[in-house]
Structures are given as C-alpha cells and as structure tokens.
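Trainee: So, here come the structures, one by one.
Throughout, read-outs are computed from the coordinates displayed, never taken from laboratory work. Values in this document were obtained by computation on a predicted structure and should not be read as measured data. Cβ atoms are built from the backbone, for glycine too; each structure is taken alone.
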Structure P
Amino acid sequence: MWALALGAGLLCLGVPVAICIGIAATVALSVNGTPLLIIPQQLFSNLNNVGLLAIPFFMLTGAIMDSGGVSRRIIDFSQALVGFMRGGIGQVTIVASMFFADLSGSATADTAAIGSVMIPGMVKKGYARPFAVALQSAAGSLGLLSPVSMSMLVYAYTANVSVGTMFIAGMLPMLLVVASFMLVNYVTAVRQNYTAVEPFSAKKLWITFKEAFWALLTPIIILGGILGGIFTPVEAGVVAAVYVTLVSTLIFRTLKLSHFKDILTRTAVNTTRVSFLLGLAFVLGRYLIEAQIPLHVANSFLSITTSAIILLILINLFLIAIHSVLETISSIAVVIPVFLPLVIQMHIDPVVFGVIVLVNSAIGINLPPIGFCLFTAASIGGVSVEKATRAILPFIFALAVDLMLIIVFPQIPRFLPNLLGIK
C-alpha cells in the first residue's frame, strides 16, 4: 500500500498522473518480486486490443468537428432553441455543451473549447463573471454523459460492458442533469435580472437547424450503427471520422487541407496521452489483483453495511475525493477494477454503476483542490478559484441531487436500454 501512497505523494507534487501510476506500479511489483520485464510486456499486451482502436478514431472525429466549424453551428442552433428563455445565454451554454460529446477524452478540453466563446458572451450579456465561469465549468462536464463520450467508451472497455448500452443508458441521466442546470441558471437569472438573448423565432430555429443538421446527425449515425449491428464501435469511429470529413469539406466547406496537420497532431497527442495512461493503469491493476486489494476493499465495505444504496453512497463519497484530483479517464482506469467486483457481488448493474461514476466525476472535476473544469473555466474567465468555487455550489448541489436520484432509482439509466431490449 505504501507504493500507492508514493504515487499519491508524487501527484500532489504535480507529477503527471500517468507517471505517478507507472512509478507506483513499478515499485509495488518489484517489491513483490515480479520481474520488471513484465511491466512493458503487460503495458503493450493490454493495449493490443482491437476494441481500443475506437479511441483514436473518435478523437479524430472530435478534432475534425472542431476544425470544421461544427462548433459555431451547434452554438447558433442552441441559441435559437433556448435563447428566448430568461438567462438565455446561460441556457445556450448548457445546451451547446450537451451536444459536445467527450470526444477528446478530456472534459477540460471541452470546457476550454466552449468556454473561450461562451464565457465572454455571458459577461457581455450582464452575467456576473464568477457565475459565468461556474456555469461553464458545470456545463463542460456534460460531455461525460453524452452519447459517444470517450469516458463512456473507456468505462465500457474496463468494465467489460456493451459500448452501445452505455451510450444509451447515459442519455436520460444527461437530460436530467441538463434540466437541473437550466433550473439553477433560470432561478439565478430571475434573481439577478438576467435577460433573454433574443425573442423566439421559428424561422431562425429552422435556419440554424438546417445549418447544424449534418453535425447533429453524427451521434445518431454512430448510435444507430452500433445498436443496429451494422458496425462495431471501432468501425463506428471510422465511419464518424469519414462522415464529418465529408460534411465539413463538401457541405460546410470550412475544412481545408491545411487543417489536417493540426488535426492529426492533436489526435496523435490525445491518443498517446490516453493510451499511455491506460497501459500503465493496467499494469497497476495487475498489482492490485496480486495484492488482493479488491477483496480487501469489498470486505471493508461489507463490514460496514450490506445495503446496496448505502454502499453506493459510501463508494461515491470516496469517488468524489478521487475525481477532484484525477480526470475521469484516469480514475476509471485506476478505481473501477477495485470496486467493480464489489458492485457485481452486491447485484448492482455495472451499466448503472458506470453512469453513477460519470455523474460523480462531474461533481469531482468541478471541486477544489484540483477540479480540472473549475480551474480551466476560472483561467478563461479571469476570476479566482475561490470566487468560482462559491458560485458553482448551486450546480454541485444540483448534481448531488441528480446522483442520489440515479442511485435510488436505477431505472432512470436502465429505462431506454430496457425499452429497446438491449442489455
């Protein structure tokens, strides 16, 4: 266990997460007498899986969408859709963030991409800067629950559950979180007298919908293809990348050949980051299994309670602390192998648990001391983290309520999969 403490100590010193995991795993395995040659072998053998090829293709899809002008069209459509509401620019931020799936593998990147446009826009419309930052930080975490979320894909691989089922299961919880965020924004807008962006116009809604239609069709093609058995998640990534390339070049005509250098570079960097992290996490997982850590954790929790709901609450309290210092993919790779056997032993649906983990992560990455979304949004908005933290508390409360609803009513994430007859 002291090897894990070493990794945690290095993390506190600012050492990259992947390096901390790698050092902790190396020291732990070597102390146990495991030959160090097993580390690179384990790293590459676990990454030598066809299913993981979906990661670079989905990341490529996200990079192409970003460079192909898709972001602007989605924001314009969101504005026409909800801009007439009280606090309209804040509602636009929430809805636009919902449409941006976690294709980069980083909620921080999604927050930065949308926040650079929407935070200045909210401030211009009279929003208090700390609240604008807090709203964008909270909204930036919505991508975790969006269909074709990279975090969902990694969870599905780690927990050995269906990718398509995870994508579908996250849809109702995502809408629940969107509704709760919009309610917080509406109440604040009424109190602070924030106005709408523009009157509702059916004509503008239709025009912006037509302009954004081909972009909005992307997740439908991916989900429909996977659930319909037309192609695998990996093939879905390839189809999506080809589709958004054709749309951006032939229909939008915003994607140029010169853009591909930056697109491919970003895709390579993001893929390497995630793959390196996953590979080292799998090595750490080997140590955890050899040391029987999952068994010890299970016995410890079961000695406290045998109630599935109380158990999930205890796990979530632990996960919030983890998610406040680790981004979602990092925490999934490290923590899920520990808790999943306990979850299965308690007859908790792994798909439902995956949704719970992602909502939990949305809370953690918006909390100090290292809440990634909060720090990113505060940096873009130019406010102190202390002010941003105070402003984000209503959104954290809303997320906590949503999380408890999903824990108490697991039918929420299971409704659509059950309706469609998928497991």
Structure Q
Amino acid sequence: MSAQALNEKDYFTDLSVLLDPYAYFEAMREQGPVCPLPNHEGALMITGFAEAIEVLRNHKDFSSLNSTVGAGFPLPFKPEGNDITALMEANRDKYMGGDLLVALDGEKHSALRSVMNRLLTPTRLKANQEFMVEYAEQLVKEAVAKGGCELVNEIATPFVTLVIADLLGVPAEDREKFREVIDNAPPPGNMNNEAMPTEMSVLVFLGTFFYEYLIDRKENPREDVLSQLAHAKYPDGSDADLLDMVKMATFMFAAGQDTSAKLLGNAMRYIVDVPGLQEQLRADYSLITPFLEEVLRLEGSTKITSRLACRDTKIGDIEVPAGTQVLISLAAANRDPRRWENPNQFQLHRPRIMEHLAFGRGVHTCAGAPLARAEVKVILERFFENTSHIDLNPEKHGTAGNRKLEFEPSFIIRGLSNLQVDLTPA
C-alpha cells in the first residue's frame, strides 16, 4: 500500500492499521516529526523522538485531560482565547475518565502522584516478589504439563491481575471475580466503539469494592497498600480525600493489567522468532533485562498518548494554538531514525536503551513501570527454567517470517488478543 493511501486512514477507527501500525506511523513521519492528524482537522501527530519528549515534559502548556479518550475525540467545548485552562477545567466532567490520575494536571495531579510514589517503593515490590515467583511457577508448570497454553488469557492476564491484587491487599475471595470482569471488558481506546472508546463501567464496578476496602482499612489497618491509601496524606500534611484514594486504588488495579500482560505476549514473539535469542536468554538470565527494554522500544504496550494545548505555545518552531489536540506516537518516537540507529531492527545491547518512551516521560511517566518489568522478568525466568524450547503453534500462528497474529482493537494499546505457544519440557 502506498504511503499516500496510508496517510488517508483514520488512526482511531481503521482496523487495518492494527496489524502493522508502524507502517502507518512511518508514512506519517514522511510528512515531518510534527504533522496534521488525518481526518481530524486542527489536530497534530508527533512521530519524532525529540518532539515527543518536548511535549511530554511541557506540563505547563499541555494538559493530559484528553489522554483517556484520545486526540481524535471532539472537544466538548469551543476553545476561545490564548489560554483555555479555566474552560478545560469547567468541562472536565464531560471527559470520560477526566477525574483519573492519568488525566489530571497541576497541583491536583502533583498531590495525588506524591501519594502514589510512596506506594510502589522498592521495599514494597520486594515484599510482593515471593507471591509473584510462586504464582508464576504454578502457572508455568501447569502449562508445560499440558504441552502448551494460550499465553495472553491463560497466563499473562491472570498472572498480572493477581500480582497487583496481592500488592494492593485485595481479599483472596474477590480476586477471581475481578479477573473475570476485567477479562470481559473492552480494551481502552476501543476501536469498535467510536462514540465511547474508553469504557468506565469496569472502574465503577471495581470502585464499589475498593470503597468498602478503604473504609475497613481506616478502622482495621493492615500491612498492605490499601491501608496506606486509607491513611494517606497530601504533601501539605492534610488527610487525603477518601474518594480520591478509591479512584487511585481502582485505577492502579485496572491500569496495571494491560502494560504487563501485553508486554509478556509481545516479548514472547521476539523470543521465538529472533534467531539464537532464546538460547542466549536461557544461558544468561541477566540478559532478560536489556532484552525487555528493547522489546519495550520496538513493541511497547502503549502506542500513543494524547495531550491538549491549554495555551498558545510551540512544538519546535511550529505554532500550536490553545485548544489544539496532539497525538503523541510513543511507538513512532521509539523508532525515530534521528534517534535510533537501524530503528526497526531488534538489537539486544542497544546503547542508551533506557531512554525509550514506552512508559512515557515527565510528570505522567508510568508509575507502574518497575512492577511491569519485574512481573515479566519473573515469569520469563520460570518459562526458561521449566522448558527446553518454546515456539508459537504453527497451526494457529503460521511459521517464522509468515506469522498470523490477532491484536486487540485498541488505538492506545499494542497487544495480542491471543498467542498459542508450544512448550517442550526441560
């Protein structure tokens, strides 16, 4: 397909972009690192690495208000003047998920983020490690005994769901119920629902439970994250608002699913299809860390994020009026040839790999990044320990170089709908 034809596609609704969004982003890159977003008049797309960082770090001029719905969703108000900050806040309730941490700005975001940063500490993650290892071992051994599994839904999703449940302190009797609800929910940025791409019913369902948990932890504190949230304080020393903490707990539980689960599926594709890679990782587990960073660069779980210009500003030397919506393609920035040598090739020991944008940059950098890295590393080690070889099922997915894969219909998430793997026991 020609670059011109690709340029005419609507990124938010055209399902043909799902299979290979990178070809679409490359076609857009030919128009410059910042260019008009097709089919959305006045909106911009960023494919450049430097330009993406510039916007992600500029929380003064760019708001995250539209991050949950995407830059293709029409503004629910008419922007007027060179500073629309007050107008945006007056219309925040018209944005699905506009009250979630990921969409907040300024002092409100800073206060809540300071609470979250005190939760996911190295000490807390280390305490969660024992459960993580034991549960990973159980899941992998069961899969190996059967000779294979459907990795995304049988392994990745239950694993990351119960790990975050254990970390937070969700009661054991509720965990399976939560997993079923999340399994059946549409993905964020659902391309099959143009009118409402971000579905909040799951968060509402979970929120009723987390409200009860926090009420209980106020009276009966335990050694868990929910108890920390129930007694949290803002930086100025005042008690944190209970409903804010309920929303935070709910968002942490739900948002932690996609990044980690999809990363495992995306990583497994490289493990089985890059010649010699599986043998390298089996021989030296320390290579799993740089391997995952390169997968995050090439095939990160989040393809795009969105921003809204709240005042007249610039991106580089391009004038950006207040009210301009900006789609930041993290996936394209991570393959920008101005930043990365041979950007579309897998390279295990790529220099300065930690600079990739898979988890964002600036004040909205993904707080769960350390957990996602730890989860996937732990379960990959269990796979290597319990198998002598891993491959994709050829009847389901074809052979290397001619794979048949299905991706979730999301303009935000880059993740497989399923991945059938064949496992040869150790």
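Trainee: A value of 0.35 was derived for FRET efficiency 1/(1 + (r/R0)^6) of positions 9 and 41 (r between Cβ atoms, R0 = 25 Å, to 0.05); which structure in P, Q was it taken from?
Mentor: P
Trainee: For FRET efficiency 1/(1 + (r/R0)^6) of positions 217 and 353 (r between Cβ atoms, R0 = 41 Å, to 0.05), which of P, Q scores largest? Walk me through the numbers on the way to the answer.
Mentor: On the way: P: 0.85; Q: 0.55.
Largest one: structure P.
Trainee: Tell me which of P, Q gives -14000 when you compute helix-only ellipticity at 222 nm (-39500 (n - 2.57) for each DSSP H run of 4 or more, over all residues; to 500).
Mentor: Q
Trainee: For the read-out mean count of other Cβ atoms within 10 Å over residues 113-120, a value of 20.8 was computed from one structure; give its label from P, Q.
Mentor: Only one of P, Q returns 20.8 for mean count of other Cβ atoms within 10 Å over residues 113-120, namely P.
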